[in-house]
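Values in this text are rule-based calculations from the coordinates and carry no lab data. Since the structure is predicted, the reported quantities are computational estimates derived from the model, not experimental observations. Cβ atoms are built from the backbone, for glycine too; each structure is taken alone.
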Structure 1
Amino acid sequence: MKQYVLETTLMVGVTVFLLDAAPARSATRPPPGFTALFNGKDLAGWWGAETEDPRKYLALPPDEFKKKHDASLDDIRQHWRVEKGELVNDGQGLYLTTDKCYGNFELQVDYRTVPLADSGIYLRGCPQVQIWDSTEKAKFSRGADKGSGGLSNNSPGASGKDPLVRADKTFGEWNHFRIVMAGARVWVWLNRRQTVAGATLENYYDRRLPVPPEGPIQLQTHGGEIRWRNLFIRKIGSDEANRWLRDTDPPGFKSVFDGKDFVGWAGPLDNYQVNDRAILCKPGKGGTI
């Protein structure tokens, strides 16, 4: 049965940059503060969906959603399996989709894939943090040569579409993602190297709208085997989400006020004060600074 987990998303707010956690943990022992999305034994807690607007299926009446949910499980069992504590997909079928929905979160995931496969991680049901075969020349025009870890379904030229660095490991090795989502913005580290820095994830289904405030995590697959392990998530409260949002200037902008003092400003500064990172005019005072 679908479980709805609502998170309040506040679009105000400086980012706490934490050290990337090491991926060497078991499939069922999450880091402190995290919970496991995968129990290491079976597919409990997951169902199957395609690239489809999550707003539509989340708005279904409970009985209609249950029919859609349960009808997907045969396909999931056909193409997904568990081997030695790892989730394995054969490169086909529906995308593994969490029963629960998430708003603001930190996600840690390990994956290992093969040549000519491509995949990704859908956030709140929206594509996606991309996983490429970065050696596949046929997809260089789509950005595969730049490596994994970008928001590949963002518009051409948009912040985050291409990763900041190419951080993929060679085939046969495990890769580690750390992904933070606060509001509509996303931070990504691949193998401890930052590939996205607070970019807005565009709504692939309707770019006039923001991404949904909550939705499932999906593991996408195309064309070749991919393995997943150590899938851990930590829900982020509104205060922490605000810190992430407040610490990062929007793409193309530069902060002109540091929230502490009036360095870089001129005019009747004595008429103003800084209080809780805001500029306030003193009572009975004024003027243009």
Structure 2
Amino acid sequence: MGLFNLILQGIISGVVTGCVYALVALSLVIVYKATDVVNFAGGELVMIGAYIGLLLLMWLDWPYVVIFLITPVFTYALGVLFSRFALEKINRKKTTSSTVLVSFVIATIALSDMLKGIVRVIPFTEEVRRLPPLFSGPPLFLGDLVIQPQDIVIVVVASLVMLMLWVLFGYTMVGKALRATSQNERAASLIGIPVKSVKSAIWGLSAMVASIAGLLLAPKLLMTPDMGNMVMLAFAAAIIGGFSSLPGCVVGGILLGIVQNMVGIFISPQAIAVTPFFVIMLVLLIRPQGFFDKTLAYKKV
């Protein structure tokens, strides 16, 4: 394979993984825009989605179509319950806003550890596993380029989720309520928007998107209770695009996937692991607000 085709192959593979990074980044940014909370349990919600899919496959032998419908329902309920029974109780405490934000962050870290602990005591999770391919079949050949059918499914599903989020936030009353709450919680409450319910829905939506990303990643990555550490990739994607920009997350995730592949091809496969940290530091030095966010806000925590 010539150099040009090698680069094209790396770009194609980078777009596939980048679409999944974008989904995880979107799940983080949705919460951050609405609550100012950085969700450190985002990676574990990805992991939970993957393991729910694994258990449904092993115990019930359900097809992927059903699993992709059932798993987001479970994780949506998990996100709503976490918001209702943890974050709302913290918010009732008469403390300063900065102290509440710190408590929220600690609560997400506690949720992260709790989810990992729960998975570790469930049978069949002590071994390293991988979900079967989303779609089996011969690869597609475009000259010297090879495209796996599973990769096409990943890009299509991720694109559909992104499209549905775009429609939800831009063209529905629910989406307008979500946006209003994220922009000005007090004003949204004054015009009759049920802010508490909207915040719970945002946490549920975030968990739902993360779990779909987990189902897409599990056939490509080894599954362990610690696979949620990949959330650093989503943080890098969000920082590239801007932590307040949903379109920026999508672009940032795809760019990160491509950059990782180029690093693996031209530098070293071992260097892929440090690429997200290098990208984070580089973007923070050049443009702290990200390349697709026009505003830069400073907050004291």
Structure 3
Amino acid sequence: MLSFLPPLAIGVMASLLLALNTLFWVPVLLLVAICKLLLPWRAVRRRFDTLLIAIAEAWIACNGGWMRLTQNADWDVEGIDALERRGWYLVNCNHQTWADILVLQRLLTGRIPLLKFFLKRQLLWVPVMGLAWWALDFPFMHRHSEEALRRHPELRGQDQDATRLACEKFALIPTSVMSFCEGTRFTPLKHERQRSPYRYLLRPKAGGMALALNVMGDRFRAILDVTIAYPAGAPNFWQFLCGRMPCVRVRARTLPVPRDLARGDYSTDPAVREAFQQWLQRIWLEKDQQIASLLVSPVRGREERPAS
């Protein structure tokens, strides 16, 4: 533990360890991804997919190593002990900070299949990481603004096609499809602009989750609903690296897949769309109430996932 060091020193050290870890594993990922791309046989490609996932999980495990070295946070976690390593999950979580991703990866890697996120297309050009996400078949979405969609309605189909294609790939090998239904990180300004009816959440967007269920509903073992709360305030990424996350509380629960909604056509059937939105809003109301209780309840003790 290096938590006795000044926060700036911890942040610099954590940043260096993160960078070195990434620069070590990404070239290995790219080499395997290129080999997969050059080979036309589906069975061989599936073996390369398994190898890519193993490399990604080793990368995440090393990230967990430097986090244990540089941080001394209280991890109050419930609901992840009975998860299944084999099988498909649709993971649904609130989103407050980039640190959410590292928290989820550290807690869920090894317990469920590798988390795969829907990313904004602009992130493809992030140095090093964009190539890593491409190698792992993370789907990149256009995320057009409402104004652009009003001017060019034909653009609405682009993200639907990208989601459908990604889910068809995910169906070939056990995968955890990660959905941040809010579509962006929570901030008070966004909350005010949306006039969100929730205290701690933005309005959920149902389209991406509905399409994933429509394409892969028969594959998913369950929906893993995860709630993350930071009693001392959600740290930004630099604060997280500096060890300024004194406590994180995570609650997970498995929900049955709504088969009737999964078989419906969200994009064309108004009744299905209304029913799906009501179903998601009920989950969001429960999540909002849970965050309220997590922010005020006393820390029950340090509970941390064992090292892989």
**OP:** Using helix-only ellipticity at 222 nm (-39500 (n - 2.57) for each DSSP H run of 4 or more, over all residues; to 500) as the calculated read-out, with -16000 as its value, let me know the right label among 1, 2, 3.
**Re:** 3
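Looking just at distance in nm of label points 7 Å out along Cα→Cβ at positions 44 and 268, which of the labels 1, 2, 3 belongs to the structure with the highest value? Before the final figure, lay out the partial values.
Numbers: 1: 6.9; 2: 3.3; 3: 3.9.
Structure 1 comes out on top.
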